[in-house]
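The data blocks that follow each hold one structure.
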Structure I
Amino acid sequence: MGHMLNNTIQDVLVRRARLKGFNACWVPGTDHASIATEAKVVAKLKAEGIDKSDISREEFLEKAWEWTHAHGGVILEQLKKLGCSCDWSRTKFTMDEDMSNSVIKVFVKLYEEGYIYRGSRMVNWDPNAKTTLSDEEVIYKEQHGKLYFIKYKIAGTQESIIVATTRPETIFGDTAICINPKDSRYSTLRGRYAIVPICNREIPIVEDDYIDMEFGTGCLKVTPAHDVNDQVIGQKFNLESINIFNEDGSLNSQGLHYKGKDRFVVRREIEEELRDSGDLQKVEDYTNNVGTSERTGAIVEPRMSQQWFLKMEGLAKPALKEVLEGEVAFFPKKIINTYHHWMENIRDWNISRQLYWGHRIPAYLIKGSEVFVVAETPEKALQKAKQKTKNNNLKPSDLIQDRDVLDTWFSSWLWPISVFNGVLKPDNEEISYYYPTNDLVTAPEILFFWVARMIMAGQFLRGKKPFKNVYFTGIVRDKKRRKMSKSLGNSPDPLELIDKYGADGVRVGMLLSSPAGNDLIFDEALCNQGSGFCNKLWNAFRLVSSWEVTKKPVKEEQKLALQWFENRFHQVLATIEKHFEKYRISDALLAVYKLIWDDFCSWFLEIIKPEYDTPIDEQTYSKVLDFFEDILKVLHPFVPFISEEIWQYLKERRPKEALIISDYPKVLKYDEELLKEFEYVKDIISNIRSVRKESRLPFKVPVQLFVFGKDRFKKDFSSIISKLGNISKQEITLSIKDNLPSFRVKANSYYIHTDQIVDSTNNNEEIKRELRYAEGFLKSVRAKLSNKKFVKNAPPKVVAIEKKKQADALAKIETLKKQLVN
């Protein structure tokens, strides 16, 4: 659903740009999703009884390509169903040969310029995918757990110290206990040693101001191999770092008799062992934020590991400046604050992943040494190795390529450049013409993963921003405000929605509730509303195309309607342009929606349509078709299918005269005074219809209209009022007519009179039916308000609504009773 929203907005922007005469290029593509794809392939192999470790890297990659060819293009086919007008001949995949070569070339360039380094650091480890993650790939979620209070005996004494921890399974990696030097409770323990339960290892008690005396017992168990903050303390006191976990999150031999068991199984079992040994003082419920893998959902395990890192600070400064100075505009602007904070506190990017699927790191280790070289190809690596070692006898077999692959985002951050071959051929005609691009439409949750990094890559490789504007969509949520996901089962299949409501209906339904940066609360009823709108447009076309045309004079009401709608169209068009300038796509669609539903269908066509079985004049009809064309052009970016279909049927067209490449209307000067007067006319007609309804006067019954007040019009709109109100006579009156149904618009009073006798029998029956309904409704409302529990517990606003319903029902009943003819 998120993809559908995102790509619908992109399609609106690109279709509109094309209609405005721009070279509108939209490059479609997909990334290779290292972690997610590898997980799918591993699961498929497992179903076939094969373990990843049982086959070679080359065999695994064959399977990965098979899976990609079978499933990788599904999203692109969905985009075609949605109507996305991409340049499909340009379709790119991050593992295409030219894209891969671009990634490798940039890696080498960054390494040679000192941005990339290899080092051992505490990283985020995904035990499910068995790979590291960058900080941005860790999603923190609130989870309910336990706080375990464990006794550590003081060596050589009968004393003990209590330590609180949420992860008792990590005690096998404890190498110290740390207290705050200001904590008087533990002043006698300075310089002493404690004994770790179960493994009975002596560890020192150290002091550091970092310790929060208020948390737990004020004592911290220090596990340098499995906590970032503990690692800092470990380095400060030169503590041993003991790794207790295997790659899959099970305990290794350091876990003694728990070896091979999963960390969470151990957590349950060790609680019982500590309780049995008397080393568990108590357990309390505890809620904290736990880091989880953005891709697999696994709880992330901090782990010391040697990885490849990209220095970010130097790349981040110019990218931050671009946004703060408005060179790259964000919509909505509030996201700039988040971007600013992240860029100023940026950490080096862990770019290596322990996977097979992806771009393999172009680093080559010389066998039998710690020396490695970085090069674009094995051939270039061999030459560099010979130069570095001054050994010309080295052979290709003497080099071992790094087994890791690059983070998927390392290829995605090059996208605006690499799709135009701007890395391999930086001066080629296409990159020079298309770069920088105009618009990026994306989700705020990948602001750092992708947007920030693309801006950095653009500055580093080309000295220019990659795009001018970034539109951030909201997150698509269900009616309970939950994020849509397959696991929750609350995400409808986009293709099924399209089959049910049509692509145009789905597009309208999503866009009507999608303001920039705000979440979309999706309800399938929105798609039904979109489908209804498309039906309304189609019915308007059927109506217009059914008219017989003849040469005869233009009627006065038609002449006025043509003048009004032309001015109204340009007034709304000016509003739509302002919405697009500020990337208010939802507001732009709503303006088009109202223009078509209200102004064109409900007013304009009603005024100009000929009487039953009579033709329309040629001049008016020609103008109606022109207006229809203009509204189709404005509507086309939002609903491409039905607009193109009607366009082709509306007039005879040349073979290549398609709506998608027609010319967008230009805003012309409009008569504001005329538009204000027509709003006044609409008020009069709406009130006439209301009086007719209340008085049970069918439209076929002509009425007279008396006006008490001054004529407020520069133009004579009486012909329109007569037609839409079925007014047989209009005249100014100098007296108030209390005995006639009336209404007021601005300073004028209007009275309605009819000499025709209405069938009171049928009319009375209809009034009685409505009266019975109103009295039944009043009874139900009164029952609710007489319920003391409801009045006491319901929100004041809800009670006020019910009281308003009661008052309205009473007024309705009184009016209906007056209308009954005795």
Structure II
Amino acid sequence: MNLKSLLPHLLALGLFLVTVIVVFLPQFQGKSLQQGDIVQYRGASSELRNYADRTGERTNWTNGMFGGMPTYQISTVADGNVLTVAKRAFFGFLTGPAGYVFSGMLCFYLMMCFVGVNPWLAIAGAVTVGLATNNIVLYGAGHVSKLGVITFLPLVAAGVLLAFRQRYLVGGAVFALGMGLAILTNHPQMLYYFGLTLPLLGIAEFVRHLRQKTLPVFAKAMGALLVGLGLALGAGASNLLTTTEYLPQSIRGGAVLTGAAAGEISDESAKSGGLDWDYAMQWSNGFKDLLATYAPLAAGGGSGQQVSKQTDFGQAMSRAGFRVLATIPAPLYHGSLPFTEGPIYLGAVIFALFVFGLFTASTPTRVWLGGGTLIVIILSLGKNAEFINRPLFDLLPLLDNFRTPNSALSIATFLMGALGLLGINRWLTLRAVDPLRAGKQLRQAGLTSAALGILVVLLGFALDFNSPQDLAQLGRFTGGQIDAAVLVSPLVATRMDVYTSDALRSLLFVGLVYAVLYFWWKGSLSILPAAALLAVLGLADFVGVNGRYLTHDDFKPNRVVNNVVQASPADQQILQDPDPNYRVLNLSRALDQDALTSYFHKSIGGYSAVKLRRYQDLIDGYLSKRDPGVINMLNTKYFLIPGEDGTLTAQANPQAFGNAWLVDEITLVDGPDAEFAALGTTADLKRTAIIGPDFAPAVSALDPSGQGSVELTAYEPNDLSYRFSSPSEQLVVFSEIWYGPDLGWEATIDGEPAELLRANYALRALRVPAGEHTIRMTFAPRSYALGRTISLICSVLILLGVVAAIVYPLLRNRGGAAGATPLNATA
């Protein structure tokens, strides 16, 4: 390999870097974005970060949210996984949106080069796919783990294609690396959707090798990929083992309650396993949302889409007496989602290339990437394609653990762009030997693209641009100052106008792409200028739409973003309490949508899509109804109460039970339903412990008197110590959330192991003998220790495999061995 052959790759890296610097310039000036999900994350992870700052270690348990929960899905477990170094390298050692987009460009570029696509063409595809509108919208909303997985999918795909082209070592290593990085980034939903497309390629390749009588080649490829998958799973073991252990205890694991008690709980955990259909399908795309993948404003864009003052809606607002500047946010969205930050716009240029690839790529590639795109489109429709998706939801393993099916479309830009570039690459080979056939393919693809684009334009005359929520949205939008009905017609007219203009805009970009391909076919353009023109079109397409959802003005100084949540005087008042483990109920926020309280306090609310299912039951059955007994048993020592002006006031709750207490009565019940119901019928939960059948033998012959004392003496989120004193054997109930048995929490009495029990449906309890004792509870999950060791071994093996895949061909070529079959002949 010489400098000349390295030049395109070095230029690609430089171009990617320059692109992200220009697009995200404020990031390099000390500014960042305020992202809703990241603000919530910082609150949820506040205790984790404070603990790490003090100790330099990770805590796998926090009491900051929902009374207490594992931290596995608050902050990804990456301990032992040295692929974190590789991840930073793929991000160009950049943070923020620049790092994610750079990674997306680099991984797509590498995929194209691995499978034999000309580097100049690969650069064009990389800058286009990397700056896809959905990537920008995802980052702006704070869905960074989802975006991170998407950026690594091209590496996974490259490894698969290489393995099937007899590059077993390289293919297996690249596949293991890509899959390992995707698992590390920790958004399994995106990886799952992509995984559903891979059987299409496997079947197509099996048929191809069967016809060519080369099934041993297929078997070796599958072997290399299975080894790579095993190593990738092993590299992610520290996260996968803990998460696998946790999910059955979360709302993703189904319901604990049955019968009448189940009527108290929400749809989040109504199934016996996985999520309830209606809950999981709330974010399902409709027909208009699909049109928005081609014409970005087909469904109105975002829920607060900026429109010009000159539009019908802008003029109507001016006539109504509102001050309207050059643009105004309007409730333009009229698709099927509850609301949205912006459309999953797949790109007109990408659409044109995709259709071209359907006519020009090899059969296995078309089956995989074309069929895979169809699969994710169908999945994204969710309940609006129930006749297909309901059987899949019920039958496919793990699919019922995911919600927001519309997000399946997030991987479509990569699939469609890859098919387009592979199609062009193969078409160029055909053009050299059979220009007439290549011209026919160009003509067929162009006419198909034009027909589909014209159809989208014409649909604008048939669609209904009204939304059932219009009056309600307009009422909120205007603050009820005018009759919202007078704004409906201007709003509908504006929706029609932006639909038509965007549909025509996309049709224009499609035409320009095929013009480039035509002149390329004619020989008027060579590879470099043609690729440059495609890159310019891709950038112009996406950057023009991206500016509607992210501009340089949206970036704020880091000090402002990092301090967006400040402690109120009420928070400051509560923080004077020396008790290290009191809890707070913020009455100004929904219990399950509030991680902001956790910035400063241990909250009985929170924000998590995988909260413990028993705690979700408490929320639905008791906490949302402000049941005093359950609130008090969680040691809710303070309430934050909003005044008329929204100012919070701290109110002490003297009825809180404390960190631990002694009971003088035990009520044995016959199952979780009875245990749950007894919380509402027991007269005094501070005197009575409710014990289910699983732990009844552990309290047999125990007759507690409640005499004595127990107090918290030392607190860490994963290590709590208590001083106990009583003249007789007692049952201690703790305000700590139950997670077990045998899932990490261990108790000792004076250093000797003791059995933790479950009391009151969701709390921990302990049988303690007479006398003075030190009780200690520590959280040390074996799955974490085992996973960390496995992660270290497997991630090191992956990196060694990548090094071997690089070094071995160099040594072989030095020895004069023949190379592998070129990939671009079949890509």
Structure III
Amino acid sequence: MQALKAVDKEDNKFVHKKPRLGEEMPLTDANDDSFFFPVEEIVQYPLPGYVAPSSISFSPDDRLISYLFSPDGTLYRKVFAFDPVSRRQDLIFSPPDGGGLDESNLSAEEKLRRERSRERGLGVTRYEWRARSPSSSCCPPRKPTIMVPLPAGVYFQDVCGSEPELKLQSVACSPIIDPHLSPDGNMLAFVRDDELHVLSLSDGETKQVTFGAKGNGKTHGLAEYIAQEEMDRKTGFWWSPDSKYIAFSEVDSSEIPLFRIMHQGKNSVGSDAQEDHAYPFAGAANVKVRLGVVPAFGGEVTWMDLLCGVQDQNNGDEEYLARVNWMPDNSLTAQVLNRSHSKLKILKFDIRTGQREVLLVEEQDIWIALHDCFTPLDKGRNEFSGGFIWASDKTGFRHLYLHDKTGALVGPITQGDWMVEHIAGVNDNAGLIYFTGTMDGPLETNLYCANLFPNHNLPLQPPRRLTHANGRHAVILDHQMQRFIDVHDSLNTPPKVLLCSLHDGSIIMPLYEQQLTIPRFKKLPLLSPEIVQISAKDGTALYGALYKPDAKKFGPPPYKTLISVYGGPSVQLVCDSWISTVDMRAQYLRNKGILVWKLDNRGTARRGLKFEGHLKHSIGHVDADDQLAGAEWLVKQGLAKAGHIGLCGWSYGGFLSAMSLARFPDTFRCAVSGAPVTSWDGYDTFYTEKYMGLPTENPGAYEYGSIMHHVHKIKGKLLLVHGMIDENVHFRHTARLVNSLIAAGKPYELLLFPDERHMPRQLRDRIYMEERIWEFVERNL
């Protein structure tokens, strides 16, 4: 690969090539019979083109741009920094002694956290910049420094090139979990042995600041399973802006029955061959969560007037602690969601007394979608100081709204039949807000700028687009609100990194590009899919992606067809992104003469609340109906060979592939069902009840949404794939389906991985799985 554009081994200077925006890079010539696509390429990480820098940030003084990067194109990353003035790139942190994170040197808790985050990176996976110290006559400002957590402990490294310093050592039986620097850079908070600790970086003293959790079924400062897996909240503690206090969650799982997972593939038996999880099944109790505030140097905890997860209190009105944010005045806010996902409250607490007031109540008949758009206004130079920005789906699409310090609505900031996704930055002084969204179509992501304080007596002005090329843009703004990093990719362009002006989006300089002439691109026949639009039976527009075999090699259509399916909420498969092009299983199958098709059915992401809301109480119904409509469209267009259409999916996609096979036996010939939820009473509370309601309230939806309800209709061939220590979708799901298949006299095939969780991680297991999937498809399609 052409390293970052490349690190020149002679002088370590940054080399770059001017980009040509809008130019589509030609992919490899698939008509060349010399191309060979080994099955190993399906499981090779990183995916082609995804060796680009990640975790990009600006240094506190905006002088440097830092990132994680692997010069040799592997998953093993180090920390680099680039100086835009000198155009020099330097390696600023490499794990000492060639160590760093790998899959073998982690505690059980850390491995599970990686599962929740879908993290595959090795070496360095996270770092933070230490805040600059204020200049004074007695103390010079501290050198630019980063904090890097590794399995061995927490390292600090100044970017001037000195040796990294191990500030806090970890031990295998007592790992350091989720360390974060205080905003002033003087302290480090972390969780160890279920309690919150604080390290003073001035004197090296560590102090435990919470007590009473360990041994009582509680944790202090850790996000519970539901928060990590379903709420996209990975942390359980939050520094105050002035670094004097830490808010933290107390999670009490003592009343949740433990679900035991046996490691059937181990040679040993006993405690080391089993694990217990406090897993809240749909309809059952959730963990209890309290919110406390403790002084950073230790002292008495003040508990906020909040207790989530108590079923007989407030009728489930305060079931989930969804988000926690500090306000500039050191008051604390919490977003609290009810059990049915129809009501969210933003509560504001006085941290001295724990007393609360309600700032805002959001209610939806369909459901509340959590987000991270809550943004306090803190500059104190306008009439809305102390207020905040909030995002709501009240119009059917997520848009931004301005609220004053009492929580009262001032007015909308954006509007239209499109959605805001993330707030990238707010410039209070200039009265501007920067955000990403779908204003130019749901298949793209772009950066926009809007007026933060519009005149609500006049029509709302449309936002101004700042990213220019088609495709998907992920952005990082600098602290001075002058520049931004644009990580851009599209169907025809692998990720590239650009430094741009926040004034007009113009390119200041490219930081990283990849040419499609590098060896891995050249040897693989990668062709971008064709994106098409079809209609559901109710007329709703749906987007699909076609991976067509080469007609010169395999003849004209129709072809045997495999539908690569997910179909569940919060996920979009079809988009103008390089990730669609490097779907390596799709490319492998296309190269074998199989037509591969993807369809985002009603209920999938980025199309607005009405579109997503089609799944409410209708899982297994409308999603499968749309997959049938897609298959029928392919046949009608002469692309798919009737009677030779199969499905393949994982997790929700595993559920939907088996469900579609059962419901439409005359259309689908075979299905690969990986880690499927086969009956929703066996999945967790938060996810399941959001879309299905409580089992006692909607038994019909649960019955119809279970694959077991439909197995008697199956005619085609079914391959079930599951990891036996999957703590997310338990192997029990597949076992229950097998019992139903046996009772119905239906044949099935079973592929098990005794030592894998929700997705196989070991290379040999992944290769073996892809070999078996292809063999099944070839034999049955």
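All of the numbers you see were taken from the coordinates with simple rules; none came from a lab. Note that the coordinates shown come from a computational prediction; the quantities given were computed from them, not determined experimentally. Cβ atoms are built from the backbone, for glycine too; each structure is taken alone.
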Value -16000 of helix-only ellipticity at 222 nm (-39500 (n - 2.57) for each DSSP H run of 4 or more, over all residues; to 500) was derived from the coordinates of, among I, II, III, structure II
Suppose you compute log10 I(q)/I(0) by the Debye sum over Cα atoms at q = 0.05, 0.06, 0.07, 0.08 Å⁻¹ for every structure in I, II, III: which one lands on -0.45, -0.62, -0.77, -0.92? I
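For structures I, II, III, calculate FRET efficiency 1/(1 + (r/R0)^6) of positions 518 and 614 (r between Cβ atoms, R0 = 41 Å, to 0.05) and state which one comes out highest.
Once FRET efficiency 1/(1 + (r/R0)^6) of positions 518 and 614 (r between Cβ atoms, R0 = 41 Å, to 0.05) is tallied for I, II, III, the winner is III.
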State the single structure among I, II, III that was used to calculate FRET efficiency 1/(1 + (r/R0)^6) of positions 390 and 606 (r between Cβ atoms, R0 = 35 Å, to 0.05), giving 0.65. II
